[in-house]
Every structure is written in structure tokens, then in C-alpha cells.
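I've put the structures underneath this note.
Every read-out reported here was derived from the displayed coordinates using simple, explicitly stated rules and does not represent laboratory data. Because the structure is predicted, anything quoted here is derived from the model rather than measured. Cβ atoms are built from the backbone, for glycine too; each structure is taken alone.
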Structure 1
Amino acid sequence: MDDRLLHESVYRGPEVLQVLKQTRLTLCGIGAVGSNLAMNLARQGFSSFTAIDFDRVDPQNLSTQIWSEAEIGLLKVRCLENRLFENLGLEMESVAKKLTDQNAKKLLKRGTLLVDSFDNSTARQIVATFSEREKVPCLHVGLNAGYAEVIWNDQYTVPSGEGEDVCDYPLARNLIMMAVAVASESIIRFVVDGNQLSYTITLNDFAVREL
């Protein structure tokens, strides 16, 4: 038994952890949701990751993402790669590129499960279209102010993006952590039994509702 995953193994059983280990995740965006989700999933038994993000760490990221002040200015995918290796001995494929219609098939085909936590509607649309066209399961995780959603692609509607500003919007850390916990559980249950469970989350009343 891998002692690093002792508690998860006791809770879920070693057979489940073996299934998680064999699942390759493609993480689309590793900002507030994606960076925290990556570390959470790794500590629950997933070990095969591809991360797509061309952004660098900014000072405003420190309160909502996993980075440290020493990482400001560095590529987020490189930082996550280092974190996974230093904390859990895991290796990760880093893709420091902007996702486009032209490179989507090449970049997204790597995984057996897509996790979309991009912070803009254009990139989310590319992932959603690829998922539908190529029949690759995809979970979308998004949030703003006190509301979050964890929705599988079949039920997902891409936001319009009108007035979208990825650098200046209300964002509560506690909502991020709630969304990460719900998304993690939804991913695990899908991998184990194939059920695609979608949810909405509101921070003010601590409500998690299945769609």
C-alpha cells in the first residue's frame, strides 16, 4: 500500500485507487479552480496529468491559487509540475500554450477525461466542442462571486462572455474550495461507476444542489 494515500485507500478501497491511478486527466486551465483541483485529485489517487495553461503567476493569484510569492512570473504549468513532483513524486505533462481551434485536437486528445476550468468563454467553447465531437467526457467547473457550477458537457451551456474580465471579478476562496471538493467527488464517481453528476453551489447558504 502507498502510505501517502493511506486514508483515501482506507475510505475508498485499494481497488478504487487503482482505477484512479490508471485514468489520465487533461486539466484545461490551472488558475483558481484548476490549480487547487490538481493538487486535490493528486492527493486522492490520480497520478497521470496533462495541464494546459499559458499564463504566468501574478501577485493577485496568491490568495486564490496554490502558488507562492517566489513563483511570481513563472509559468503556472511549470510550477504545478514542480509541486506535484515535490509533494507526491508525480510527473506531469506541461503544455504552456494557448488553446485554439487549430491545436485543440492535438492538445486535448491526450486524456481520457477532460476537466475544464478555463477563465474565459472562448477557451471553454473550444473544450466543449471537442468533447462533444470526439466523445471525450468533460467536466466544466466555473464560479463567480458566491455561485459555482460543476457540470458535465451534455448539460453544459458555455457562458456568453459578454463584459468578461478575467482579472477583475469577485471571487471567494471558500467558494473555490467548495467547488473543488464537489468537482473532485464528481470526477471520482464518474471514473468508478460512470455516473455523471452535475451540481450548483452557492456560498451564502452553503448549498450544494444536484442538477
Structure 2
Amino acid sequence: MAELPRIIPLFPLPNLVLFPGVAVPLLIFEPRYREMIADVSASHGIIGMMLLKGDWERDYYANPDTFEIGCAGKISDLVKLPDGRYQIVLEGVSEFRIVHESRDKSYRQAEVEWCPVEPPMDIDAEATEGMRQLLFEYLGDTASAAWKSLQERGLKGADLVNFLCFHIDVPAIEKQTLLEARGSRLDCLFDVLTFKLEERKLGGPGPHGGAGGVQ
């Protein structure tokens, strides 16, 4: 992994948890985050994605609480729109932990400790088959097409686990748990999906009140 900067901008959101190797399109419209994109695109291009927690709505335009661990992404595509907004694609690079925040700009910045999963998650053929069977049970009728799509993308190992963690239709707080699991992410994903299946069998609602899905 290339050397990563010690200080990065933070982009906290209430419903998005990024994972390494996953690309996500974002529309940047708030003035403070437009400034962030202008600054970071002229330097290292790294943005730290964080999940907001607690009563963040009341303090959104200030500095609401976030979880301590996030995932940084690097801008891989950027378009500045005529009205000043930005369309970007952010590609997940590495997990990090906030050491200290600074407040000298309109957007949040932090000194961070990089904590990538090393060595890469060990996912053998047996574990992959176990995940396939669990996904087929969780996704139901859409499972075959979803798994075929994953195979066509050539996803395997840690890339497959991170892709599933990002796209599986579970609440953001559970995705944060998956992110923080780091080297145990596959086991944690098994636990999350198994719990959702048991909840469904007991009559609890699945995601969006129906069967599970991959977003």
C-alpha cells in the first residue's frame, strides 16, 4: 500500500459505511464539502468517510459525534458541475482510527492512525461456499443472479467480503460493526446474516419489510 497521509479531511454521513476496494459515487453540494473537495483534489485525494452516531441531526452543521473508526477513500473520478457541486467516485483504500481532530477549516480534519487488515483476510474455498449458501438463503429468489454477478466481477477473498459488507441490505450501524471487525469481518458477516435469518423466521421484518437483498 502506498504511503497514506497522516492528516485527512473527514466526511461524516448518517447512512454510509465505506469498505476497502469498494467504489461509491457521491454528489457533493454543501459549501464546506465543496471546499474540502477543492482542497483534497489538489493534493493527495484522500477522504475519510465516517458514520455519524447518536443525536447527530441536532448538531449536523457543527461537529456531531462520529464513530472512532472509518474507512478512507481516494478520489478516482471527479466532475465539477456548472453550479459548483461535484460528482466524485471514491474508492475505498484503508480503515483508520481518529487520533485527534482539528477545526481550522470549514470542514473537519483529523490526524489518523491507519489500521488496514494485515495480512489480508484468509478466506478459503470452504468459507466461500459457506457464504454462498448463506446468501442464497438470505436473498431468496434473487440469489442466483446476485452470485453470478459477483463471479463475473471476479470478486474473491477480502474483496468479496468487503463488497458484500458494503452492499448487503442491513442498517448502517451493523455495517459499522462489520467495518470495526477488521480481520474477523467474514465471521462477523456470517453472524449478521445468520441473525437476520433467525429474526425473519421468528416473524420479524426483513430489510425494508421483506426479503434481504444486495443493494
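Looking at structures 1, 2, which one was distance in nm of label points 7 Å out along Cα→Cβ at positions 6 and 110 calculated from, given that it came out as 3.3? Kindly include the intermediate steps, with their values, before the conclusion.
Working: 1: 3.3; 2: 1.7.
Structure of origin is 1.
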For this session: Match the computed value 18.3 of Kirkwood radius over Cα pairs in Å to one of the structures 1, 2, and report its label.
Result: 2
Problem set entry | For P(r) over Cα pairs in 5 Å bins from 0, in percent, for residues 134-189 alone computed as 4, 19, 27, 26, 18, 6, 0, the structure of 1, 2 it came from | 2
Exercise. For which of the structures 1, 2 does the calculation of Kirkwood radius over Cα pairs in Å, for residues 86-157 alone return 13.3?
Worked result: 1
